[in-house]
Structure I
Amino acid sequence: MELNILRDIPDVLLTCRPDELYGEFGGPILLEIGHQDQPPLFVSTLLHGNETTGFFALQRLFADYRHHPERFPRPLIVLFGNVEAASKGLRRRDDQPDYNRVWAGGTSPEHQWAQEILHYLKNKQIFAGLDIHNNTGRNPMYGCVNFLNEKLVYMASLFSPHIVYFQKPDGVLSKAMAQFATGITIECGLPGVPEGIDQVYDYLLTLIHLETMQEIHHGSQGVNVYHSRSRLMIPDNFSLAREESPDAEQADFVLPKEFDQWNFSELKSNAVLMRRNNPKGFLIVQNESGDHVQEEYLEFHGSEVRLRQSTIPSMFTRDVAVARQDCLGYLMDRLK
């Protein structure tokens, strides 16, 4: 895989759309600007090609830098990831690996590319690393940490009081970065929403001007830290539809209209998650150890899929393609 390394902001980057990056650059881009003595801030966006909020926030930041570089006290390194998928408005192409699952090592060109970037960032001794994402379902803005480290929690709390601690899935960029720097993920709501772009832009300015990374405990007042314990998935051999879709009556599983409205709210035991038309259909719930634990979480009553225990959903999505490529969402509980 080719990686374009740029030392200055090209004019086109100030005006283009995310779906035009591939046509302009032909592949992922690593941009490094600023020459100050401070350790750089690293920011990644478009690891999933249809998650565009980070791109638009950075574009605004680049315009600021063009006019007032003296207002940027530390250098900035930016990765634009799966620009090929972005050209099609996709999370990833079907023949590609997920660009946020390749950071733990492997043999594919994408895995080797990821290791080259990590090596580059280690050598740069970055101040902090930030990977910017969007959700396909309705969620509040929140930060994600892979370790209950006080600096990670502090960095996430500067973005949102809602913080998710997770260990799975493997191969995410934030977990790889956290081995050698303060590195987190932020989830910024639905793609391209102005409020999300504004909040990410403000957060980037905060990090650029931050002198030191303080420490706060995950149980501190003012932050809500959740533990993402399990992942809800549909097997490939079962079909899925939204309840308003024309194919809903023929689908094995049917998602209600309110499915993604439950994110970050507690669902009690016996709550109905969705409808099952196929009596032989089943869902998979996978915990952090990779074990299938659906019997602990789910039960069937006629055509209803119900919860056996209370849980707090996150990233529940009604996007059938994303549910197929990734998952239906995650099941959490609140850390005390």
Structure II
Amino acid sequence: MLAGIFLHATMVQEVHLTLFDLIARISSNFRMGAFFAVAGLLSLYAIRKHSADTWLTRRVFQIGFPTIFGLFVLAPIMSICLSWHWYGSAVPSLPALGWWHFWFLLDLLLYAPITWWLYRTDRRGGLFASIDAWVEAKRPSVTLTILGVGVVTTILVQLIVALAMLAGPYQNAVWTLHQIVSFAPLYLFGLVLAGSPALFRRVTARTGPALTVLALVFTLCLASRLLPGGSDGLFATPMSPLNVITASLCPPAVTVLILRSALTIRETPPLFRRIADASFTIYMLHFPIILLLDMLLDPLRLDPYAAYALTVGLAGWLSYLAHRLIVRRSAIAALLLNGVNPGKPRTVAAE
């Protein structure tokens, strides 16, 4: 999630550079999908430490307050900054409303009942034990498992594309639904991996299947260049076919590689623990800070690369400082930015 700083800092640069396009492409193909898969995995681990109802209540509280604060306080601030940047007027406007920075919180709220239901279903009927038994008996192909998650995601996103094409002037509004639909299979993938130790062991045993899927996607992209007229039409917009395919197939493969790498880590250095503790605050604040920095730096007309590096560094540092100096010391700030219950002892900012 913290890689969003590198993506969002490109959005305020008024030039199209290969590096910025590459960062955007990497983000759309890897970052958010892998985040939701890992979020699903961690959610099931967390619900097992509490009763299902207690976890669901805590989850809604923990995510709900930052969502409300983000949508009704930070989003208008972002809108003012964007309106000033685009229109020269510091008046909030709907096209510039920064609600889309917080859509992932809405997804997590919507997915929480799914986690609750699957956990209750497993407790009543041994759902994950059945999956374990099937994996042990059938030993499914890991490559096909990864591709299966990607194909289901592709189909769901293509359905949203078809609906958006029929929506006329409401096309963009309908298209935003893909941010909910497209990550649901990945979240479920993470849930099943957490619930089925046999499947988890099987998919993380080797890197070959995940790398094979990524190689297939890379080959597909290269082959598209051989088509008459190149592949510009296939990548022209987020709804273009190859953009949908690559953004659907890559995340489950990357998730497997991330989980396999995590298994090799025996101890987390203190610096990374502090950054992890501040991660929720950093995500909530870094984009508004980037927009404010852009308003300050834009009159200087710096080299785009210099402006980008300065924006990334300052946004990350200021967001981290806000966590250390404000959120950790203020119960109200911790509630609004991290969803921490003021009435309970604080451990980690975000579960």
Structure III
Amino acid sequence: MRPKAMATQSLPLILKAQIFGDRVYSPQAFSRLLGISKQELLEKESQGIIPQAKRNARRERYYKPGDVVKYRNYLSIPSPIPSVRKQLFLNFKGGTGKSSLSASYGFRLAQMGFRILLIDLDPQGHLTQCLGLNNEQYPKTLYHALVEKEEIGKIIVKTDLPTLDIIPSNLNLSPVELSLFSMNSREFRLKRLLGSMEKSYDVIVMDASPSIGLLNLNAILASNDLLIPVLADFLSYHGLKILFETLSTIEEDFSFVFENIFIFLNRYNESHRICRRSKKALETHYKKYLLNTVIRQDTKIVEATSQGTPIFLFAQSSKGAEDIQDLIGEIFGMKGNGYGG
């Protein structure tokens, strides 16, 4: 029997135009993304090994984010991310900026040419909204794949950025907890689902609601990396303590540990005493997991979020964009490799 073709929802053209835009790379920036010199890039082009670059009205060469994957294949260059990373943004304390950060983080990775799947795990659909999408326009959520066993391709939204796919969310995801409760292997259904897509993506980024339930437990057990944004206040510090206690219980019950746990400060203001004290407390008690990168307080991130736009489209030269780029660099070991584009 011939397998069914995977159907995908397509973003309306008006949304494509308003959200994603046309980020392009110069030969210098593009060659750095590939890990080769500009001279080698141009030589390969002149030899016909790779396609001729596109040119603008001034006859200047340029490349698009989707070209990175194609050119790596032409040149047999391995991806800097050799195997799929399944990364979960989670904090039991709400209001830490988790959704806006995960949206811009995933979007930026896609701009850099990595194949990204963003998954919104929150029925409130904050990640979906942070990308400017009307979540009610996409009725199918992860619920339909996990519970109703629909083909995953039918709920994936393809965007005009060739390297970025999204599984959106809305209130239709709400019944998932109750439905999972009565299912066999209920804690591992998401892990199996993501396992079927590993060859299609370099990074799968999930944004979870600030709670512990069966869906978030599924997400934890399906992930390699845990990313925990925290605010520089002691309420966030207390929430972090509860999260680690929960992870300890999960380790005992399921013999599961994350390969990596990354804690990083968000909305950090060095001039505020409470921020400095909170950072010191994290350095004392969570030094093993604390990243050097901090996301500085930046009104541009707030404005971008309110407009449903990734910070890299709204204000790519802002402090927030710079810090998220550094976050990617530190997590994936790309600092100094020209990934600023």
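Derivation of every value follows stated rules applied to the coordinates shown; laboratory data play no part. Given the structure is predicted, the values throughout are model-derived calculations rather than measurements. Cβ atoms are built from the backbone, for glycine too; each structure is taken alone.
For which of I, II, III does relative contact order in percent (Cα under 8 Å, 6 or more apart), calculated from the coordinates, equal 16?
I
Can you tell which of I, II, III yields -6500 when helix-only ellipticity at 222 nm (-39500 (n - 2.57) for each DSSP H run of 4 or more, over all residues; to 500) is derived from it?
The structure behind it is I.
Given that distance in nm of label points 7 Å out along Cα→Cβ at positions 80 and 328, derived from a single structure, equals 3.7, which label among I, II, III identifies that structure?
Value 3.7 for distance in nm of label points 7 Å out along Cα→Cβ at positions 80 and 328 corresponds to I out of I, II, III.
Assuming 14.4 is mean count of other Cβ atoms within 10 Å over residues 40-47 as calculated from a single structure, say which of I, II, III it is.
The read-out comes from structure III.
Rg/Rh (Cα atoms, Kirkwood Rh), for residues 200-287 alone computed as 1.00: which structure among I, II, III?
It must be structure III, since only it matches.
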